Structure 1
Amino acid sequence: MLQNVREKVAEIGQEVVDNRNREANIAWIMANRQDLIENYPSRWIAVDRESVQLVHIEFDPLFKIMHERAGLNGSLVFYYSNSYMIPMILRLCDVDSPSTTD
């Protein structure tokens, strides 16, 4: 019982950290959006730890490569670098957790 509580507390703590880091990554993208557009026009960009991790012209290969590197963490975000009014930023939600719907 106590072990289950500890595991749940650790899981919630990790979610809080991931959410904070994800928000920092999104803020970094927004602050550096113009530079990203100029350097990587019409490219998908994987951003983690407030820096560019990898760039690719297509999303699927980028996603696969990032998954193979070290798994996908909760703070990783993907940004499509363009000058549209609303930026396209994708975040991961429970990637490692399979759906439990019946």
Structure 2
Amino acid sequence: MPSWLVNVLVQYPIAVMNAFVIWYAWRQLRERENGLNQRFDTFRREIREDNQRQLERFETALTRAQESHLDSKDREIQRLAQEFAEALKALSRNVSALARKID
């Protein structure tokens, strides 16, 4: 038997064992990576859902604030219209009184 063949046959179990260790380590790393990817996807989905809930709460609060602001403006307009109507009545009474004095 040639000496190089003896060397190959002697080193063959070591090469097979190294290949097995490399394959097993690669498989473990791939499984760990898949697990981490699933955890990351879950985490990202939870963050996205939380952001969506916060956005909905913010939009609701903004809508309520706008409605409250518009309601206060409506009340202010009604109050000013009422004051204007009262001032107009007082003015017309004063004009009528002045007209009677002139006659």
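Computed from the coordinates by the stated procedures, all read-outs in this text should not be read as laboratory data. Quick caveat, the model's predicted, so the values are computed rather than measured. Cβ atoms are built from the backbone, for glycine too; each structure is taken alone.
Per-structure values
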{"quantity": "Entry that produces -37500 once helix-only ellipticity at 222 nm (-39500 (n - 2.57) for each DSSP H run of 4 or more, over all residues; to 500) is calculated, selected from 1, 2", "calculated": "2"}
{"quantity": "Top of 1, 2 by mean count of other Cβ atoms within 10 Å over residues 14-21, largest first", "calculated": "1"}
{"quantity": "Mean count of other Cβ atoms within 10 Å over residues 22-29 from the coordinates reads 10.0; which among 1, 2", "calculated": "2"}
{"quantity": "Cα Rg over 2.2 N^0.38 Å derived as 1.23 - corresponding label from 1, 2", "calculated": "1"}
